[in-house]
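Following are the structures in question.
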Structure 1
Amino acid sequence: MTWRNRTVLYPNRAAWLAARTLTLGASEAAALLGESPFAGPWDVFIAKRDGAEVREQEEFNESGGVDLNDPLMRGQVLEPLVGRAYTAVTGNPHRDIGTELGKPGHIGITRHRTEPWLTASLDAVVWAPGPDGFPDEIEGAGEWKTAKDSWKWGPNGSILSGTWDSFDRIIPQHIGIQALVHLAVTDLPFCDVAVFTGGLCFRHFRVLRNEPTIRTLVGELGRLWDLHVVQGIEPDLDGSAACVAECRRRLAENRTKSRPADAMDEEDIAVLVARREADAAAERAKARILARIGDCAKLYLPPGPDGAPHGVRVNARGAVTAY
């Protein structure tokens with residue numbers, strides 16, 4: 001049974017979102033694994049419990065107008081243009097899933113062949129030339145993205161294969177995981193990821209099918225899905241916004257009593273005090289950097305080991321950001 005036979009089309013975004021609450025989508029997989037910068041296991045746990053949407057993209061400030069800083073709005077407006085740019089640059093044709101399956105404007109959800117709780121919503125199906133000796137075009141998945149930060153994306157035209165943690169510095173890891181889930185669900189041989197970054201810079205990448213990686217990924221997602229969604233066991237407390245919000249929701253309404261702190265309380269109190277002191281030190285450091293930076297926009301450090309800071313940026317409003 002091909003991915004086409006396992007795809008259900010929905011006439012609008014509202015119907016598509018309602019259907020997504022019952023399964024784990026490709027864009028939610030990184031959150032469940034704890035590998036997304038925008039959401040985590042608690043977001044998935046609460047969303048699937050409550051029948052809500054996992055917000056796996058960066059937060060934004062809502063306004064009365066059209067705000068292209070809102071990643072959801074930016075995606076709806078620009079992602080069709082990403083597809084057009086992909087075909088113009090690579091020469092590879094593409095069609096959105098609704099058009100490919102005979103219902104233009106519809107959004108598709110494809111279920112995994114043997115694990116129906118795992119799904120993918122492809123932006124498009126693409127066709128690329130086959131390798132030497134295979135003159136016919138080969139079908140693959142297409143994933144269109146928009147992103148403000150170009151420095152999170154590596155060399156244009158990169159080809160990736162292997163484990164998702166090896167994708168770092170080429171494409172964001174959570175997007176690599178999404179591409180791998182697309183391949184796991186559809187059985188297609190590759191997923192082309194195309195992106196407009198800040199300044200409308202276009203780049204494209206190819207994630208190749210790797211069977212050991214896909215088996216590992218689906219196995220780990222299945223374990224976490226069964227644990228947190230099927231069995232309803234809470235993830236470990238992690239301090240995420242979703243986790244803290246859930247803990248606050250459970251607070252008793254009338255809290256007037258007090259008790260001595262135990263050893264675990266004492267350790268956590270010490271962490272909070274240390275953070276308060278570190279936050280105060282950070283604000284003083286920002287002030288000193290602003291006072292010394294002059295007409296520069298960036299201070300950079302010599303190359304260090306992975307994970308070490310590279311320096312700081314200062315924007316036009318005087319916000320200081322370490323990178």
Structure 2
Amino acid sequence: MSAYHLQGVRFTYGAGAPALVVPELDLAAGGVTAFCGPNGSGKTTLLHLLALLATPSAGSVRFFGELATPRRLPALRRQVSLLLQSPYLFRGSVQANVEWGLKVRGTPADTRRRAAARALERVGLVDLARRPAAQLSGGERQRVALARVLALDPRAVCLDEPTNHLDGAGREALQEVLASWVAERGVTLVLATHDTAFARRLGARVLQLAGGALRPAEPDNLIRGHVLPGEPVAFQAGRVRLAVHSLPPGTGWVHIGPRQVVLAREVQPSSARNQLEGRITAVAPLADDELLVTVDCGIPLQAVITRASWQLLHLEQGGPVVAAFKASAVEAG
């Protein structure tokens with residue numbers, strides 16, 4: 001079943017060129033979808049359409065099969081929540097903020113309190129229920145805003161740059177909350193984000209927005225491991241040790257762009273401090289005469305190379321290869 005189906009959607013601000021053009025798009029119910037792209041690419045516009053806070057200039061949006069017409073929008077909006085990257089909290093306690101949406105909907109006080117308590121427990125803020133919201137840190141404010149959304153128990157949630165103000169530990173905590181929410185409640189998550197590594201850790205379908213148009217996003221090499229104690233320039237992933245630039249203590253994931261990985265037939269004199277020997281396990285065509293090559297070198301790595309380079313190096317599926325990349329290419333994920 002689709003949570004969303006967009007058909008022939010165009011959105012234009014004023015008399016200018018369309019800010020968003022989506023010929024057709026389906027988002028699965030209970031799934032996670034992330035829209036990535038630079039500022040001005042149309043992410044926020046699309047997110048507001050999916051949150052049912054805006055209507056397209058042309059085309060249609062269906063939410064769980066129901067056409068989002070002006071007459072139906074008020075009822076459908078009650079089933080969707082939008083979490084902004086800089087959420088607004090009201091004066092008063094954390095508890096009062098989490099109960100606010102339910103109070104507006106006329107939910108009885110006892111039901112509100114129970115729902116708010118469950119939501120605060122899920123985000124790890126039960127002990128702060130009575131604290132004034134004005135005394136919270138940025139990360140705590142975002143978790144309160146998330147608890148406010150959780151308490152409403154929506155069918156779909158749209159999140160705008162959810163990791164922007166979070167450190168590594170905060171991102172790990174948010175990932176855990178969202179993943180368990182999807183698994184337990186079947187909620188549909190939609191993210192607008194620059195943080196593709198976070199999205200992939202949630203198992204998201206990642207789509208790229210550029211100039212208001214959608215296309216599949218290239219994969220990231222997302223690798224789990226840990227920073228070696230006393231060695232902030234070394235990251236251990238299983239049996240593989242990676243040279244990195246200094247990473248924060250507690251970093252549990254790193255990512256490496258597939259275009260940062262260079263393939264060779266043998267170890268080369270190079271400034272790339274990571275040169276991992278392995279075998280090619282898969283090859284898939286991309287656009288623009290490029291190939292996505294998957295390498296098993298103790299960890300799975302993907303590299304993007306041209307067909308001309310593939311032929312020049314005499315590479316073949318199942319054959320040996322060296323995957324090389326600089327320490328600076330390994331970024332905290």
Exercise. From which structure (1, 2) was FRET efficiency 1/(1 + (r/R0)^6) of positions 230 and 254 (r between Cβ atoms, R0 = 41 Å, to 0.05) calculated, if the value obtained is 1.00?
Worked result: 2
Problem set entry | Ranking 1, 2 by distance in nm of label points 7 Å out along Cα→Cβ at positions 270 and 286, the structure that comes out highest | 1
Exercise. If helix-only ellipticity at 222 nm (-39500 (n - 2.57) for each DSSP H run of 4 or more, over all residues; to 500) is computed to be -11500, which of 1, 2 is the source?
Worked result: 1
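Computing mean count of other Cβ atoms within 10 Å over residues 142-149 gives 24.9 for which of 1, 2?
2
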Exercise. When Rg and Dmax of the Cα atoms in Å is calculated, the result is 22.6, 71; to which of the structures 1, 2 does this value belong?
Worked result: 2
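Any read-out appearing in this document is the output of simple, stated calculations on the displayed coordinates, not a laboratory observation. Every value quoted in this text rests on a predicted model; they were computed, and no experiment measured them. Cβ atoms are built from the backbone, for glycine too; each structure is taken alone.
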